[in-house]
Structure 1
Amino acid sequence: MKLINRLLATEYMVKPEKRHGEIPDSREAYGASLRIALPAVVEMVSMSLMGMIDTIMVGRLDAHGVAVASVGLTIQPRMIFLAIFFALNISVTAIIARNKGAGDMRAVRSCLKTALVINLILGVLVTVISVSLARPMMMISGAQADTIAPATSYFRITSFALLFQVMTMTICAAQRACGNTKITMKVNVVAKVLSVVLNFLLIEGRLGFPRMEVDGAAWSTVIAAFVAFCLAAYTVVHRNSPLYINLNVKVLVNLFQKVVGFGAKPHGLDFDFQMLRKIGKLTSGSIVEQIGLRVGFFLYALVVANLGTEEFAAHLIVMQLMALSFTFADGIGIATTSLVGQNLGKKRPDLSTVYGKIGLRLAIFCALALSGICVVFRFWFPMLFSAYEGIIETAAGLILILAVIMPFQTAQVVMGGSLRGAGDTRFVALTMILTVGILRPAMGFLLTYPLGWGLTGAWIAIIVDQAARLAMLLTRFVRGKWITMS
């Protein structure tokens, strides 16, 4: 009992000489973390579960996993296109959390407005590029003769959702940084429920709607993304919002004129070049991280895709479960990022340390529970996606490996969130490049092909990646250099 108390109690998390004031008791500190984390976890888990339902609906179109593989082939190319926006949102979260803690709401709103302008310009550009390069990207991704046509069509259609998605992502990042996770939960859960309903109607053609199969899933994504943007935008355009910004049409037109170099100075949404430089400073490291991350995931997916359609389908099924487990860590990580950043803004690095350690403990507890559930239901889960015995058997074996991965995964996600909340984005970027960008695909190829371990070898490579990542991030957090980051 005494050992458990020393592991969990806040009074043991910061040495007396490093305290800058009173440390909240365990009930208060864990309560503060859970108030932010629980809505985020509900949001992330709900979205992941409904994403699984989407995949199940697509998977029922054929027995050998062609439809699932076609949709899966689009994931990593899309993530590469979104890399710059993920990097931008990491910076937005860090800046807004820090300024929210310092009570500077002018800077908070300026950061959000500047980020939305960047998204508007880059979002249009990325949409045009992704629509134009749909087929070449699918060919590079490892599409086979049976998947190239549906994968290309799905990728091209869903590209029209990109602009709405990136704008929504940034608004939600700002809300989470302020601790408003209930708002983002409502926005994303409502949009995802709509996506599931539309998939039910459009994939197989129910209640008088046309049967569109994979294309139906794509159009559901576009419509849901638009609705999510409308809901997210409403949270910042009504005047009672602490993140209120003026986004009427006249302001946007004038803003576009200023950005391209002509017309009158926009009012209400002035472009803050000082904030732009601040965002750019933090984003530069995150962009490198995201590019390395996405390229690493892409190369790793290519290693698995070349094993064949059925193996790739089994891999994607287990990746759905891995994504679900990730959402628990991600929700806790969101709370940790927000609390670490806000308390650094309040000049209380001791409290930032406490909330980082609380997040780590919550994440590991969730991971151990999920690992046990995975082992028990390892055969039942794949049966939701496919009736083909070969795919089910392969996926069940991979789930045992996933049960080992989960504790490493959840812990490193929260540690990365703590460092990002402190603005230590460059070290996190370096860690991600070395582990995801280089180690995972290299180990995956080595274990899969030269050593002949096949798909099992590819998943063992994930264990190596996650363990190495956790070791680097945890060491950085414990040493405390992140406390001095600006």
Structure 2
Amino acid sequence: MVGKIILSKSRYLAGLQCPKYLWYLVNAREEISEPDFATRFIFNQGIRVGECAKKLYPAGIDLGNIRNLKEQIIKTREVLSERKPVFEAGCSYGPVYSRADILVPVNTDRWDIIEVKSSTQLKEEYIDDVSFQKYCFIKAGISIRNCFIAHINNSYIKNGDIDPKGLFSKVDITEEVEDKLEDIEYRISEMLEIVKKSGPPEVAIGKQCYEPYICPLKQKCWEGLPDNHVFNLYGDKTRSMQLYSEGILSIKDIPDRYNLSLKQQIQRECEKTKKPSVNKKGILAFMDSLRFPLYFLDFETFSTAIPLFNGTKPYQKMPFQYSIHVLHSMNEKPEHREFLAGGLEDPRRELLSGLKEDLGDEGSVIVYYEQFEKGVLRELASEFPGYSEWVDRVLPRIVDLYKPFGNFYYYNSSQRGSASVKSVLPAITDLSYEGMEIANGLAASAYFLYIYGNFYNLKEPPGAGEVERIRKSLIEYCRMDTLGMVHILGALSKEAGLQ
């Protein structure tokens, strides 16, 4: 290790989740994978929320542009005497360093901490976050009165310019923070000892790998597990943790004495035999529920913490794209129809108009995980009452292709316990999403907002060539979702002996 060890707030929170992750953050940061494009969108959305929260205190002093740690601490000391709200105030005490989103002056010498979060509710990890801040400020000689979380109010409805007082809900967490402060010095001391060691601590796989966040070291720590390990068991991970703790790593090696669910038993049998499990009766019942022509439908949506359009709420799903494949019989080539918004103007009315034309008046509308598509349609009907009767006629036509896989009417061990379309498609067909620039819904929304919404704080917007390339990738991805369903249904039909 070179140089002085600094335990920042982000490192402290990492240490609470996993000491091994903390060690890598301090000593081998280059071995931690960088966040992908979609994850960076989430980070940047948090930055936007933080900037909006500053409008709660128009007279505040903003230190967010100061990147040098020492300079920021000095400048914080200087501006505190002005007794105005301070954004991104920094302080240090020995090896610990922290910043506060907002410091608000109270009385003559005390301050309130307000931590801004882009979620819609209070979370346990936020209390740890603020407790570290309070510890640092108190030790640095800055008196703290109360502590608050300002999170997104999901009941807020945009009407004109964003009203920051309506957008945020403020929760007093002072008592909870005090409870966390009782043994914080011990935890800090432990973490400092961990990062001083020459190598990372040994940490067994556990809940810390995915709670409260998926650990960036997860892939590295799990690479020694067998290909189809016990953490792929369907359902919650309680049984998986028990098996792992007893040295049982592979699904095929789970002894019969364990009381597995029916789905887990199917997983074990498929892993042992390397043959798929096929419930023909269940598949035939599903196939019998379909009515031609079949319309395979998939939406892509984005949702932002700060609503973009009047009449909308934070994190409301805004559909900007759909793909439809129409199948008139199982032996015909499907017909493709699509829509992709051309910008960040509210796309919903134009999308609805195209959707009404493209879905026809009869025939099953096949989706994958109906809760999502039905939710989007119901929300559209609520926002655009002129389409409500039409939506009411479409909803009963919807058939969920997820059900035969969620019910394990078909299961292949290569699905690794998942019934998602991304896992099912390569398991039952020769198609997959591998190699696609955009390969999941979060990435689709992130790329759409990248080319039209400047959610990445770009100095210049993407050029015409890049916009066209990304639009083609968006169309290719959404098209794969519905074409994939066509192929999945065809494969199911064959498994049931219908073709």
Structure 3
Amino acid sequence: METKPRRHKFFQEHRYWVWLMLALVFFFGLVGRFYDFDDPPLDFHPTRQLHSMLIARGMYYEGLEDAPPEQRELAVHQWKSEGQIEPPIMERLSAWGYRLFGTDDLRIPRFLSIFFWAIGGIGLFCLMRELVGEKGAILGLAYYMVMPFPLYASRSFQPESLMTAAIIFSWWTIVRWSKNKNWLNAVIAGITAGLASYVKSPAVFFVAPALIAIVVTDQKLIKTLTNRQVFLIAGLAVLPALIYHIDGMYISGFLQNQTSFRVFPDLLKDPFHYLQWKDVINSTLGIEFFLFSIAGALVIKNKPYRVMVLSIFVGYFLYGMVFSYHIVTHNYYQIPLTPVIGIGLAACAAVLIEKLPGKKTFGLAVLTGLTFFWMAFNFWDARMNLKHAGYHDEPGFYAALGEKLRDYSVISITPDYGYRLAYWGWKPTKNWMSMGDFAMRELAGMDIDKDALFAEALEGRELFLVTNFAEFERQADVKEILMENYPIFDEGDGFLIFLLK
């Protein structure tokens, strides 16, 4: 009797499908991020990126012996003038990159952000493979790598990519410790958790719930309270951030003026606030993906891991309650939510793949096609948005404006609190507050006399610069005062300057 040859185990388990899909996911994710790579970093929260750009340039110029002394002194002064909340890790890494290549090329911090996000993707795949299997993990990874909002965010010069990667690896190492509770795994889990909270302290809302859920559901409470490895992990997780904040608040003092406008408890009583929060989730990560991911967390088979993922969602809710203003006004506060949504979607996909009939080859082929087209559509949308958001003219415009204003004291209504002029024009200015700044202060309960503030702001200034004409039109009272009382010093395409003296 003739027997059919056995198919290789590689093909029986569809390993080829896993590797094919991994290649496609990283292809779309990385090519999308490297598209228009040399465009100035103004496409995503430019104020936040310019803040880091000024710090990194100052760090670089501090050791640049062949730079003109006046320029070096100004660069260092701009760096020191920037408020510091989280440790400037990305800025320091970028400054080292500048030194390595001999230039403050802004592609270096962009590359670093993309690199850390991709490393986080590798860690997320390894984690999801532990929780739901590698086939489901592919779909969760596709969301993490190719969803447009995380794609834009992970190109930006800010600590979110590094923080998100550290959060992911903290989850993965906690899971590995739960499977093999030895001292080495405990140390690794504690170090990765500590790195996440050190990079940016809000990471604790995503790391702590995962650790608590694992240790509480994995063993009895009495045993947990007497487990020295648990205390080691917890100690290593909080120690770096604790030392940093003690130093910043009570020793060096650099954090003492950085806690204002952080907490707005009145927002928590406003039902409209929660509708805004929902809208932000929808516009960034997709409310349907968010809801499906919570449902997906419910079908994770292993109870400790199921509770862990659900606890991370609870941690996100607490995070949004604490940072109630920023969660609806700064959409990059949604970035750490991306990987946990990916985990929930991976769990949904794992259940779907498990239910495919027969040998699953046809079902996987259909799933491959659907995923491919979803990634292709998102990649193309991201590419077109990046293509049309061109900022190549901005450096030259602000460099020329900086030369024009070099010898004058200036107050300005410009984008990003005057950071563009400060960075490319090497010209610091006093920034006049926007309508959003006034609204935030009123929300915080401050009484504002705008006329008195404006008169005080003009004192000692020679010129008033306007490059943000949309904001200029919103402040009709300021526009009226300037137009009726002060002559025009100079004007051109994109700028208007009033002579104050």
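Rule-based calculations on the coordinates, nothing more; no lab input. Here the structure is a predicted model, which means the values were calculated and not measured. Cβ atoms are built from the backbone, for glycine too; each structure is taken alone.
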Ranking 1, 2, 3 by distance in nm of label points 7 Å out along Cα→Cβ at positions 174 and 230, the structure that comes out highest: 2
Kirkwood radius over Cα pairs in Å derived as 23.2 - corresponding label from 1, 2, 3: 1
Origin of the derived value -13000 (helix-only ellipticity at 222 nm (-39500 (n - 2.57) for each DSSP H run of 4 or more, over all residues; to 500); candidates 1, 2, 3): 2
Structure responsible for 6.8, with distance in nm of label points 7 Å out along Cα→Cβ at positions 78 and 326 calculated and labels 1, 2, 3 on offer: 2
